[in-house]
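Before anything else, here is the set of structures, which you'll find just below.
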Structure 1
Amino acid sequence: MAILGKIRERSLFLIIIIALALFSFVIGDVFTRGSFGGSSNSIGEVNGENISREEFIKLVDQVKAQNQNKGSQMQSVNAAWNNLLREKIYKTQLEKSGITVGEKDVWDEIVNQYSNSPQFKNEAGLFDEDKFKEFVASIKDAKNDDEQSRLAWLNWLDYEKRIKNNLEVRTYNSLITAGLGATLKEGERHYIDNNTKLDLEYVYVPYTYISDSTVVVTDAEILAYAKKHPNDYKAEASRDISFVKFDIKATPEDEQVIKTNLQKLITDSEEYNKAAKSNMTVVGFSNTENIEDFFRDHHSDTPLNNNFITKAKVNKTIADTIFNLNIGDVYGPYKEANYFKLTKLVAVKQMPDSVKARHILIPFLGTTNDPSVTQTEEQAKKMADSLLTIVKNDKSQFADLAKTISSDKGSGAKGGDLDWFTYERMVPEFRDYSFENKVGDVGIVKSQFGFHIIDIQEQKNYQKNVKLATFSREITPSEDTENTIFQKAETFTSQISEGKNFEDLAKDQKLTIQPVIGLKAMDERVSSLGAQRQIVTWAFSKDTKLNENKRFDVEKGYAVVKLTTKNEKGLNLGSAKSLIKTKLLNEKKSNLIKEKMKADNLQEIAKLFNSTVQSSRAVSLGSPILPGAGRSEDLITTLIALPEGKLYKGVNSTNGVFSVKIIKKDSPKPLENYTSSKNTVWNLNKSKGSRVYNALKKITDIKDNRALFY
């Protein structure tokens, strides 16, 4: 009490201290992250154009909405960034080209997409643009009516923006494709080059003729080469780390406790009730009449599955036992995966394993992202009831109605036909109607997609199905086990802080060190640790020193991480160093081989290299294999343009140097028309158009500050 009194006496002092501490924390974060200053609110730049944090947050939210909040935060951030880059890069190129995608272009594209919608057709069956304009105007006019209407208008604006962006990309790519066209003359050249046949005699000297030990390539030469080709060896900043993992796993003792407690749930038990001040009977799993209440009251770790299943869907090791139970019997506890389970047979039914049906789908607001759907649930139900009446009286109209009215365009085009489907394939409402009713039945069900008018056409393979209630307890470590593992991880970290070597300590404790190479600033996954943005952020923090260690809480355990390497942004050879060295070695070897090729005929050249003159007949780009040298397209491409009868010395190829003589050159017979070859060249050029964006991105000045905020 005396202590509490002193705290009260000094409460104002404590409040001031806490306030100053919080202010220090916030202001420190402001300066650390750069929240004061010119780039404080900048997520990045594209060719000098700033991308504000507010603008980017909106884009991230749009991506989340489009993906229905599936995926992680970083996946949404990266998707938004990539979308933004693409949009701005193409916009810059269109501006340079003097091309503008205007409102009319966007409108025409939207009209084209809606031109087949029955909702906007007139009595003659033609698209009525005025009807469509009224529809768009109605969405805009209602935008302030309620939240749903506001979202409908925002979705429409987002749709228009996506149409414009797609048009811009398509327009620019069309320009590139047009520029990559082909002429008849190019077609003729392609035909001749690919059908010219050469008879050759040659001496081939591979680079391996000269030992690597006789040629020296220095690190300085490798670096000089990389500097001459900086775009080929640019690299993002990266980090290498190593970690050891302390897994929190249930012990055999933990498992036995879980199994015993589960066993107690099978039969009725007596528990003292404080409110009633007396013992009360708790109904066991085997006697309960309300399965759902039992699952809820006793907190099953897996949900109740009310579906019927065949024997093939039950674990093979227990399937025979389960299918021989009587209704109400309980099997277990048994171990399956990471759970102990109790299974009760609830019901048995003979059902088909597959059904053939057709449907007509009537959506309503909230069941689709299609902005043309404006009818309420009540209006959709009324329409569905009317259609049901029609098809019950005359089933021959079903197919035509599905083609013209159903919002499921895939099946609608086939008269609503869904072909054969299994029990698991359809949403529960559709599935239950199709499998639990008879062939020929027609009815309506409501699902997340709207109202379905269903016609059951065929059913096959009736067999025994069971409904099981499987109550589970996950096998999790006890609190004592968790505390023990935490203490081990904490002790390991402390020992390193006290000066012990990370690698030696891991070896002594028989812990596996796992390296992670090349982490990027915006990465989220860290090897087998999964999504661990906190580790990436720590590794890239300017305050984290090389060889520093830190313990992190990770999924089902702890990881002690060591920062082993810092690679800064810029020229970074990495694994490319060996490739550059090989390239430079081959260049030097090539020069040495060429210096030795001084003779004037192939026989003398062959003697110089202790080799033989080889020959090959009817070699072409279509068949570029040379004995002793393998595939040699680069050599054949060079020789096609050269006259026959001459000796060509020192011709480089991928793996060696040739001295070669063209004995005979057979050119193909001219064609009357080279259109086919021209089209071949055009298609080859068109395929290069897919590389346009990556090429544009490579020459774009991009500054990425996302790692400061995410």
Structure 2
Amino acid sequence: MKYRLLLAAGLFLVPASLTLGVTSVMTRHRSGSDFLKGEAKNILIDSAGTLRLARQSRPVEVGELLNGAWSIHTLLADASGAIYLGTGPAAKVIRLADGKSEQVYPVLPSDVMAPKEPAGNEHVFALARDVAGRLLVAVSGKAGRLVRLGVEPETVFQDERVQYIFAMALDAENNIYLATGPNGLLIRLDAFAQNPQVLFDAKDHSLLSLAVRDGIVYAGGDQRGLVYRIDPQTGRATVLYDSDQDEIPSLFVDEQGNIYAAATTAGAAMLQLQTQTPALKKTPGRPDTETGSGSAALAEQVTPPSSSEKTEKKDEAAPAQQAPPPPPARAAGHIYKINPEGFVTDVFSEMAVLYSLTQSEGKLWLGTGSKGQLFTVDPLTEEAAVLYEDKTSSQVTAVCHVNGAAYVGLSNPARLVRIGAELAPQGTFESAFLDAGQPARWGKLQIEADIPPASKVLMSCRSGNVNDPNDQTFSPWSPEVELTEAAVLSCPPARFCQYKLTLTASPDGKTPVVREVAAANVVPNLAPRIAAVKAERSRDKKKLYAFDISFAAGDENKDALEYRVEFRKVGNKVWIPLADELEQPRYEWDSRTVEDGRYEARVTASDRKSNTPETTLTGSRISDPFVIDNTAPEVTQSDIAILARGAGGYDALVKLTVQDALSVLGSVQYTVDSNEKWQTALPDDLVYDTLTETFSIRIEKLKPGPHVIAVVVGDDAENTRYKSWEVNVP
């Protein structure tokens, strides 16, 4: 009988010394993307966000036979359970049976001392057995050829138009179909590998994949991501589906006639280096598998797609009817399910390049790169899982199923792994770092899980202040504790924490299932920080005496802040309160309430609202000195002389000294007899740049009689003063 260990709200206990004045943060891992950021060994991670024991896996040794190969391109199992490996670039075929391995192609010379021909850059992308049970080897390279292994190897097909044979399939009559490149030819041979016939000439450079069902051939191309349907009886070819990817590397048809197409774009996988797209992203909800899909009704609404592509090379037949396409692809790899009515469903997508696609026990098995991951996908529920991830090789390029087990061919480097039907007795999961952002005290960890009797889940943890799991300053793993309730994370206070779960199966082979992991940390209260304080005269022309005191503040604990503003004259010791309990980072000050002078403003932020008096902290910052000047400049000296111009005319020469106590002078203007047209005067040195300036203003052609000369002087603070003089011209 199972029991469930539940996450309980409020069970994250905080030490008494930190009961107030701290921020408690809970981190939850409960999705496939959360768990995939960690490291799993013998643990299966699925899109539903669960951890469970995976099937047992082990490498299969083939001695030195894989020397010189960087890829296992294809795998084939015969009726006896023997496994054949097709490799490259040495174009070897290796047979594995009863724990022994041997090279069956190229045939090794009987005399071990005889010179061996160099294999060259050739690959075996496809293997099959003919009507007599003989092995058919599709060799690709400088010249593509089909080799039949009988008493002696025999080349049964070769064509100058064919350089690569990417896929091979047989129909019910044992006719042999070859998907080739670089001319996009689908070639049919009879059961005895005779009478070659070009069945279809595609626009694509190459045909990459084949599947045969009920006398119909399905092929996948390499340039436009097309899935073709070819009727060998009539030679008619139609486009069954146009995907958003470039290539269709693998196809198969299930017992119900559903076609599964692996579509991929190798270039798009480079986005893995630039994107945060999570793996195993699960669409909310799940498909309703208890009712019909409604495909029959939908089939009545489909319309044939239009195509503007034209070519002089060949004219393909009109595309078959298909449902409206799914939204544009946002990943490098997709699996499309095309039902017998032509309706298309995207059952899987991942930012990975797809290589192989098989089916076993009702699930799709999908080999990908460049992380060496093997996925399983349930086409009914659309749930996906990372069944296996290889830490040595980069790509899963081939899979075959034998007696409940699976053999997995890997590339870069070439390796063979067996995944058994039984579960691993134990597996471990190491989480990604939990980041508190600051050195923190770690609380308790809890899980939501189904734990069958006699199975168990153990937890240990460690911590450090460097974002590097291999850093020597990280604490050692704590002793393992069994999770039957919330368990303390027994690691030193630090910014980063990492937990490790060890799942152990029950004696009858049942696995714990972990659905969620939650961990808490508390960061001691940190003082608020005022990042900047600025005091400047208001830009509102209607508020000439107003000063805007603005500031920027933050709090690492995300506490609510309030502010106090104070001021003092430069040189004074005592701060004078100006405003308190402000909630906005701005204050407008009427500077007429103080005398002119140089001042400073201090802003203090407090986290009182989020803390107790014992834990409240503050942070302050002082502005740069600023000038309050509400007094206009003074005309400290003046002298006016009337000068004769000759012919009875007169000028006036006005000499002034203007001074301001605090601000640089900004302007001097003059007018005669209240004329509205004021004239601008420049200082004698031609630049307004000091607190004191002298002016020599010559007013020409004054008429005889009395006159009034007026000036207005101003400073940079826009304080102004008027002064006038009466003069009499003879």
Structure 3
Amino acid sequence: MSNFATLAEASTYLGVSKGTLRNWDKAGKLKAIRHPVNDYRLYSLSDLRKLRAQLSLFEDSSQITDEKSTSSTLTLREVRKILSRLHNAMRDTDANSSLIARFDELSKLLSLALYASEHRHTRQVLNAISEPRSTYASNVREAYRAFCRDVPFEHPPIFEELHCSDTAIFECGKILSLVSFKNAQVDVKGLAYEEMIRRTFDKTDNQQFFTPSQIVSFMTEFYGDFITGDICDPASGTGGFLVEVAKSGRQYSSLTGFEIDERLSWVTGLNVYLHGGRNVRSIHLDNGGTLGRGAEEYFSAFDLILTNPPFGSDYSDRDELARYTLGKNKASRRRGILFVERCSQLLKPDGRMGIIIDEGVLNLPHAVDVRRYLLRHFSIDAIVSLPETAFMPYANVNASILFLQKRKTPDKQSVFFGRAGKVGRKTNGDNDLLFQADGSVKLNSDLPEILDAWSTRTNSENRQDARFYRTNILKHFDGSRDSLRLDFRFHHPSRDHSIGKLESSIWPLHFLSDLCEERNISVIPSKELADAIILYTGLAHIQSRCGVAHQEPTLANSLKSAVKQYEPQDIVFARMRPNLRKVALMDFSEGGYVSPECVVLAVRRNGSGTWLIDPLVLSVVLRSDLVFGQITHLVAGIGRPRLNVRDLRSVRIPVPPLDRQREIRAAYEKAIETSKTLRTQAIRFERDAKKAENLAVASLAIRLAGNGVE
């Protein structure tokens, strides 16, 4: 009997209970033979191998559990495999169904299975796969109706019935009967549904409904002390913010989501409920959604709002716009802007909200009225700028998070600012992980440090390159331009630092326009220099911060747009994304052409033909903190922020006597030579370390083979 396994051996091999094997035997799914001596069940090893391959939901099929299992170690990878099997079963049995239709039916079945982990009768119905297919499907349909009646949130009528075929229910039931959520923690139970949402909505035209989990977690933790009372997301999408609150363990009173899309309203309710949410309301508001009149009955109802509204689309209902302070006399207005006002109306007095907003609202001229509204109706707790890659691969957008408190009379404008360069998310949407020396793993994110700085009320030690700081914003509103800018750059402490340095300068200050003239010779190479090879310096050919630039021989025909001409000893200043500090002295034997995004500066000479300031010294100071602090608050725009040439001309430069300039240049060149020497040594040390590492490996292998001499 060497080709057969006992009941216990087969149970261990497949990772299911003995009772499940007996049920499968009765149903004909896995037939056993009887031992000729003791009449015990025996299973063919070949049959077991085939079934194990079919049931390979996990890397190790011994992790498959039934309702009697005590396992609670379902991993994200395992959950994904379960969902893949369920989706394939639904697709193969209801081939004409759409992705969304399959999502609906799988949501119903999965929520029923999760519900069954705490309800024995429902669990028995799902696990009774030995019954005839039609009987099994009928019982599951009735169990789902009972589930809809029992759960404490409203199911829209279209989602109260299972619409898939009997075969689909039976095949999915066979898979779910192998998996137990009975002893799993609440967040693991919710994880299964959360993953299905991600599969459906994070990869389709509906991705605007899905906020990256890293940002959701950050916003929830940021206002952790204020997670109390009645909490709302007025653009709930798939319910991510409310789920995070439900998982936080805080003592809130209720969770409410508003959605314009009926399916997503249903998704929110299920998602929050399956994550253990209490007093859950998921409200479908048609006719404008939260921005329509249906939301008015909820005015002044909430203590905290956490939301990511659809700020990338316009609202153009003229009658409804007239009901908004920020919509009056407008043909259309961005929804994100109107959501700021609507959220204010939904909040109780002194209530708080965290809202993601297009950064243009904070710095561009078209939104001055929005910033004025914010300053009149809220005390601003914090503004955190996100990288433009935060929502990739589905959106490339500059956004910030506003943390606000509704106040009848705002009494403080000391604001915490933070800027995250990394949020723990790659541009393809995967987690961006850092592996530590001790073997642990953490997200590659600036958000925890910003959160810690906010919690401890600390400022960045390096104020010139601060990623977070606190400042009184009112001191920067001089009224000269009436911009009321609220972005991270405008109030950055480097601004005050530079002003202090300039005011204490012992040398006379000159505007850059007094020291240089702009060389503004523009040509279109493909037309004016056709078939020629030119020396071209694009933005990619200028290194950040170090002043190194290259001339690239380029076929003129390949450059369709205009470029600017420069001469030897000119300075090029990249005005697009000036925070990269791409400034370089063109110290070449002949001139060339540069990207039109650069300003070309030629240093003026005095009457005797001597430069007013050494070109190298000027090029270095133009990429220094002294200059950056003067311009950082003037850079505006989203996506590709730029510095206005007019503002660059007004930069002030200290100009010492020429002999002092020579000393300053000599000290700089000596320091640069030292840095080059250190870099060369570092390269050599790295190379030597690699050789030693390779030698150690080779030596170990030789000794292991017994060929070495001890």
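What follows is calculated from the coordinates using simple rules that are stated; it is not laboratory data. All values reported here derive from a predicted model rather than from experimental measurement. Cβ atoms are built from the backbone, for glycine too; each structure is taken alone.
Structural remarks
- When log10 I(q)/I(0) by the Debye sum over Cα atoms at q = 0.06, 0.09, 0.12 Å⁻¹ is computed for each of 1, 2, 3, the one that comes out at -0.73, -1.32, -1.34 is 1.
- For helix-only ellipticity at 222 nm (-39500 (n - 2.57) for each DSSP H run of 4 or more, over all residues; to 500) computed as -12000, the structure of 1, 2, 3 it came from: 3
- Answer label among 1, 2, 3 for the case where distance in nm of label points 7 Å out along Cα→Cβ at positions 81 and 441, calculated from the coordinates, equals 1.6: 3
- Comparing distance in nm of label points 7 Å out along Cα→Cβ at positions 105 and 697 across structures 1, 2, 3, the highest figure is found for 2.
- Structures 1, 2, 3 were shown, and relative contact order in percent (Cα under 8 Å, 6 or more apart) at 11 was computed from 2.
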